[in-house]
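K.L.:
Some structures to go through are shown next.
What follows is calculated from the coordinates using simple rules that are stated; it is not laboratory data. These numbers come from a predicted model, not from an experiment. Cβ atoms are built from the backbone, for glycine too; each structure is taken alone.
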Structure 1
Amino acid sequence: MDKIGKYDLVREIGRGATATVYLGNDPFTQREVAIKVAFPEILKNPERGKLYTHLFLNEASLVGKLSHPHIVQIYDAVVAESLCYIVMEYVHGSTLEDFTTPDKLLPIERVVEIIFKCTRALDFAFRIGITHRDIKPANILFAGSDPNSGDIKISDFGAAIIDSPDRTQVSGIGSPAYMSPQQVREQVLDHQTDIYSLGVVMYQLLTGQLPFQASTNYNIIYQIINTEPVRPSIIRKKIPEVLDAIVARAMSKDIRDRYQTWEEFAHDLAQAFRNKQLKAPKRDFAESEKFDTLRELPFFVDFSDVEIWEVLRFSRWSSVSPEETIMRDGDPGDFFCFLAEGELKVTKNGRILNLLTTGDCFGEMAVISKGTQTRGADVVALTASKIVTVKGEALRQASEACRMHFYQSFLEVLTSRLALANARLAAF
């Protein structure tokens, strides 16, 4: 088979129990795609055929809905009596399953960043009414050849609950080792079942073993319901206690004690870096810390998560020391900045014009004004500070939605400054 629908098939890249995955080419968009094709005999199976067709229909219904940097996009689908296939974003790389054994563990900080990105992606899905229901390492891909730097993407939403809590639990969906107590009991499910499953994934990536192990699914289910796993730090000594606590809360058997929201889960992961309980990667700032920092700044309150991730891709983060000059009077104004942490002073000819604190934006006028612009003052650090820098060219190349939110926020900043200036004038 050289072609399916309008897509050219290049080669087989994977094979599972129900489908073959091909690397394909979309001749219209000129991009590589992954095409999952169901085995025809599976669809005709008298016992499970309807279930497998339902799973394909489920995933097909998500075409165009999962536009997030950490979710595999679904571009197209065909579900017919004798032919079912899903056309998806092609991710060159492997899955996290390759890093679930003691001899192939990723650095602890890398695991935390991966889980953080998963929480934000699954929160995005939850907000549009989708619960994945089959979170496991095999369904989390990483892009590229270097697992220490490649991005991650969640895949396989065939078992997803869409639009409402699942009141018609279907047996045989999901992987028992990663199921929540509610799922193995076939109870009504919502996003907290995914929170539990992601907790299991985090445990396995940290330790190289599953929290519950047995020779039969029945024994695994018994443990999921009745026993507590060994703390990760007992298995891998370098794991800090804060991660023991995060895993334990994510995997709590009682949903009242489990994380209630994805934001709570993500916040605790980011705080582990921000509170220096984990060392940031060599690039000095963990991506979870960056995301959480921007998410909390008033300037970015109207930005979607997708747009925040976009800003992270084109911004530069740096630490500056007290008395270090960030902008110099008379220099070209080809970038603007945000103060993520610390305190700065704005001076002109040695006179202090303003003090900047966490969250303040500065230097934007030279970038958004027409024509060649130069700085009109010096900006100097008063304390050790963290600076987020955005090049003017990067902003101009950003997505339309991202640019719109930048300019809306710039307008609010300028309005606030004008109101403050008027208040000062009125005081004289």
Structure 2
Amino acid sequence: MLTFHTPLDLVRERLPEKPVACVRPERVSLAASWFQENFPGEVLYAVKANPSPWVLDAVYAAGVRWFDVASEAEVDLIASRYPDATLAFMHPVKSRKAIERAYFDRGVRIFALDCLAELEKIVAATGGAQDLTLVVRLAVSNSDAGYALTDKFGATERDAGVLLQKTRRFADCLGVSFHVGSQCMSPSAYRDAMALASRVILRAAVTIDVVDVGGGFPSAYPGMSPPDLSAFVDVIDECFEDMPVLMNADLWCEPGRALVAESSSILARVELAKPGALYLNDGAYGNLFDAAHCKWPFPVKALRANGEFAEETSEFKLYGPTCDSIDVMEGPYILPSDIREGDYVEIGMIGAYGVAMATRFNGCGETDTAEVKDAPWTSMYGQLPASTGRVLAFPRQKRLRKGT
């Protein structure tokens, strides 16, 4: 992988024809280290956020050994790359063959579910195994999330009690989990979700070995200024102390976006400029799915190989390279008024769900990768001083639950 000091240096030296993922592995290391040092439990990296080898290696090098895998392909990827990793198959709906192969071929012992039918599948596919950790996913409010995840998965508060009781019979370790939604902006969302989980546990009258608070930890995008991540961790830590679970119960989290969002930007070339519209060589079917469909305000910067831009700016829509009319990022994005064909637009803070969601629709979607050394637009973790390359972090000690 080629390395450049900045994306502008890349533009000047290479004039790339394909979109380029400008990656910053040290940002992944910094974020993963922060969670390892500050979260009072086990940290599972949500592989779906970005399964790039350089991301996985940075997460692993930071000490993460547990991975949230949501497909058989992700199981195989992590198991083959890190033989000592612990894999949690956290998709609530899996094929019987996927469960069987994960258990017998890859040593997976942790499975999520949210209904009795999935429980039956897991028990049958593992041959009634006695060493399973089964995690029941609960449906919780996503009202504080930038991207809600409420409709597809999760046992309701009404149904969860019976499900927990029946799952307890087959689980060596029994857990509860939830997801407060992607890009959660309020720590109180975790408080509410853990209170719901506590009510369900009390009604079911079962012993709980694991509480998994899922993902949802936010990143800082323009116009989105979440509280410091320590506020989320403090609420989770406080609420866990009061949950009706075993004294030695484990606490898990599954950060994805929060570990990788800051680590990448996408460099796209302007193929055509019209008044108020730029046509790029990357878009909604490539690395910019979130920019197109979630309509989040990703930061942008114009780059030109030779010469300077005028000071005057204009509002632009960004169109992707496919023939589909929904391949558009409405914005508006503020860029120099004189931006033209052959210039580049860098879209920042797109390390999460960028390259991971790219397709080859319409023959497009091929992306190069280059490492860059500049800082992201904004950070939840502090900066890397250019003079030393050392991380500025402020860890706090993990503390054990009362009575442990």
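K.L.:
Starting from the value -0.92: which structure in 1, 2 was log10 I(q)/I(0) by the Debye sum over Cα atoms at q = 0.11 Å⁻¹ calculated from?
P.N.:
Only structure 1 yields this read-out.
K.L.:
Of the structures labelled 1, 2, which one yields -8000 when helix-only ellipticity at 222 nm (-39500 (n - 2.57) for each DSSP H run of 4 or more, over all residues; to 500) is computed from its coordinates?
P.N.:
2
K.L.:
Right, another one. FRET efficiency 1/(1 + (r/R0)^6) of positions 37 and 253 (r between Cβ atoms, R0 = 30 Å, to 0.05) computed as 0.15: which structure among 1, 2?
P.N.:
1
K.L.:
For structures 1, 2, calculate mean count of other Cβ atoms within 10 Å over residues 61-68 and state which one comes out highest.
P.N.:
Answer by largest value of mean count of other Cβ atoms within 10 Å over residues 61-68: 2.
K.L.:
Name the one structure among 1, 2 that relative contact order in percent (Cα under 8 Å, 6 or more apart) of 22 was derived from.
P.N.:
Derived from 2, not from the others.
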